[in-house]
Structure 1
Amino acid sequence: MHPSELKECRILVVDDEEPNVRVLRRLLTRAGYREVESTTDPREVSRIFHEFQPDLLLLDLRMPHMDGFEIMEYLQGEVPEGEYFPILVLTGDLSREVRERALSMGARDFVTKPFESTEALLRIKNLLEARVLHLQLQAHNQTLEERVRERTRDLAEAQLEILNRLAVAAEYRDDLTGRHAERVGLLSALIARELGLPPEMVRLIRRAATLHDVGKIGVSDSILMKPGALTPKEYEQMKLHTEIGARILSGSRFPLLKLASEIATSHHEWWNGQGYGEGLVGEEIPISGRIVAVADVFDSLTHKRPYKQAFHRDEALGLIREGRGEQFDPAVVDAFMKLVEEGVVDQLDELVGRAAFVSTDPEGLEVNLPGAPPRTA
């Protein structure tokens with residue numbers, strides 16, 4: 001450690017006897033310490049401590065108004081937990097009781113009055129070295145923590161981009177726009193928020209819902225892109241995409257992929273039990289699957305696919321209303337219709353186009369987009 005580092009440290013002297021303060025200031029100045037503050041009134045310690053922010057306190061114990069023990073008790077509430085702030089006690093009473101009490105309240109060392117200059121300076125130097133090393137270690141740890149946070153953000157963004165590309169890979173064959181997965185993810189999140197789901201669940205649905213049809217990777221092009229109606233056998237093959245998606249996404253310990261697996265399995269279940277997946281009915285169907293069911297059907301209806309033309313918006317909305325209580329959870333339909341009334345659904349393509357799919361949010365799950373103000377849960 002370079003000696004100049006110690007000379008820049010701030011030292012506060014607190015002693016009610018002016019001659020003692022003068023001697024200590026002179027001693028410290030001659031030793032090269034440039035930042036020295038002092039007071040003979042212990043009631044000033046609070047103000048000086050916050051304004052001066054000392055690295056070392058030279059403290060007398062026997063003083064009027066506030067003694068050294070009261071000052072140490074005060075500082076216990078001011079010094080952050082885990083921070084090394086040295087206190088050098090100046091006292092003529094080094095009885096065992098006094099030493100133990102002072103040490104228990106934060107004192108690091110003692111100088112006996114009247115003190116010997118060389119000994120006092122050595123004790124001051126030792127305490128300041130420990131203080132400087134503590135601050136250096138603290139700064140080093142903060143740098144390491146920031147690097148870990150940056151790496152974590154980079155990893156999270158990379159993972160989300162991989163999931164995004166996986167979703168696109170599942171959709172590119174029958175989605176001419178390439179944005180179906182993103183629109184379903186955003187619309188599902190907006191519906192979830194309208195329903196009052198917790199913010200963390202809303203963020204997870206935003207991403208997990210984009211993987212709802214990942215199982216289409218395992219469906220033949222002859223079925224997926226067939227221009228006409230599917231035969232019963234072909235339809236059974238198409239239905240397998242929920243099972244394939246669940247197999248692709250299952251077994252993960254991450255909440256996002258767990259939810260994605262749940263959605264892949266359940267988003268074709270019907271409220272009345274006539275859908276497919278596991279044959280669930282009503283609230284047996286996970287809320288995530290019930291939400292994505294509405295978002296997926298609406299987006300699929302209103303966008304062109306190789307096997308169909310796009311439905312008019314009002315026609316698609318009519319089909320969603322007809323499915324309320326049959327195909328769809330009534331509460332989810334009501335939340336969706338509220339978004340329609342507010343004009344949010346009509347902005348969906350614009351919102352998806354303006355929002356970066358892999359956002360700067362560490363989790364990449366932000367849904368507070370322009371035109372879709374946040375609601376209270």
Structure 2
Amino acid sequence: MSERFDVAIVGAGIAGASLAAMIAGHGSIALLEAEDTAGYHSTGRSAAFWTESYGGPKIQPLTAASGPFLRDGGFLSPRGALTIGRDSEGAVIDSFTRDYSVLGVAVERLDRSALESYIPGLRPGWTHGALEPSCADIDVAALHQHYLASARRDGVEVRTRSRLIAAERTSQGWQLELAGGKTIACSVLANAAGAWADDVARIAGVRPLGIAPFRRTIVQLAVSPRAPASLPLVLDISERFYFKPEAGGVWLSPHDETPSEPCDAAPEEIDVALAISRFEEVVDWRIEQLVHRWAGLRSFAPDRLPVYGFDGQVQNFFWFAGQGGFGIQTAPAAAQIGAALLTGGGEVPVDPPAFSPARFA
């Protein structure tokens with residue numbers, strides 16, 4: 001007879017780990033991870049920042065609601081974010097400043113002279129900026145481990161090397177076949193599989209929602225002069241790059257979004273070259289060495305909002321996916337919403353209907 005759980009969560013990245021920690025104590029929970037290590041894919045490859053403008057105005061309430069937990073838990077350290085624009089982009093920066101100020105985000109409009117005080121060696125042509133002082137770096141590894149440890153402490157069974165192979169609906173929920181010939185039964189199957197979310201749905205006979213993975217590239221550069229530790233996160237208003245300091249160098253992305261199959265993502269040479277080219281358009285720093293490069297997958301639903309809630313057509317199948325590149329900075333609020341929907345109780349920081357899978361019916 002198969003081992004039985006009330007809830008089986010597929011995926012032990014930040015989404016699955018945070019959800020498991022939040023519902024621990026509400027019955028028996030299994031957290032299933034396909035890889036040898038939880039968080040191997042997107043969670044372990046994040047650029048690691050928390051800023052309220054990232055993800056757009058509809059994501060900002062989730063980010064803001066997650067801030068207190070992240071700050072009080074010691075997972076944030078001050079950074080600041082500076083969104084910059086060229087000569088012709090003043091109106092776009094003005095609109096950006098207004099839009100987020102209306103939402104209660106502290107945003108300060110900056111001119112060229114102010115930009116120069118934040119970004120040494122700024123090239124000509126960058127004349128507009130908006131500063132978000134509240135932006136912070138996230139200790140992603142510590143946050144992920146916190147959720148895993150909390151889940152285990154409260155009785156969650158965390159099982160790696162447990163890729164979902166098959167799922168069959170039964171009168172009591174689900175019968176799951178895992179890698180290695182193992183089987184378990186559960187009442188509710190929760191899909192927190194990130195880039196593999198639609199694949200998990202197909203395995204379970206559930207209609208996919210169109211959650212698509214996109215590759216994002218990050219490179220680490222050694223530069224001269226050394227990047228000041230006080231440098232804010234610098235983002236392009238046209239979404240062509242972002243970079244921040246790291247050990248005297250920089251972490252840099254060309255803000256690429258290349259459609260990809262779910263996979264162990266690897267950076268492409270053309271995207272690495274694109275990142276470096278765009279960085280050289282911004283500052284006159286000399287690049288001394290390409291230290292490291294990596295890529296991760298960011299997964300979006302068609303409307304680029306996350307998906308939290310029970311499937312509208314298949315009973316006892318729960319979606320917790322589509323968290324794009326903002327899954328870590330919104331994890332506390334998202335897990336609180338997911339837990340309330342799964343258990344039928346508890347307060348939610350943000351009204352959840354906007355994120356329901358029913359919107360794709």
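Where a number appears in this text, it was derived from the coordinates with a stated rule and is not lab data. Predicted model, so just to flag it, every value in this text is computed and none were measured. Cβ atoms are built from the backbone, for glycine too; each structure is taken alone.
At-a-glance table
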item: Entry that produces 34.4, 104 once Rg and Dmax of the Cα atoms in Å is calculated, selected from 1, 2; result: 1
item: With Rg/Rh (Cα atoms, Kirkwood Rh), for residues 148-227 alone derived as 1.18, matching label from 1, 2; result: 2
item: If helix-only ellipticity at 222 nm (-39500 (n - 2.57) for each DSSP H run of 4 or more, over all residues; to 500) is computed and equals -17000, the structure in 1, 2; result: 1
item: Parent structure of the calculated result 7.9, given that distance in nm of label points 7 Å out along Cα→Cβ at positions 68 and 316 is the read-out and 1, 2 the choices; result: 1
item: Origin of the derived value 0.05 (FRET efficiency 1/(1 + (r/R0)^6) of positions 60 and 252 (r between Cβ atoms, R0 = 41 Å, to 0.05); candidates 1, 2); result: 1
item: Comparison of 1, 2 - label where distance in nm of label points 7 Å out along Cα→Cβ at positions 84 and 212 is highest; result: 1
item: For 1.00 (FRET efficiency 1/(1 + (r/R0)^6) of positions 92 and 132 (r between Cβ atoms, R0 = 30 Å, to 0.05), calculated) the corresponding structure among 1, 2; result: 2
item: Value 13, calculated as relative contact order in percent (Cα under 8 Å, 6 or more apart), assigned to which of 1, 2; result: 1
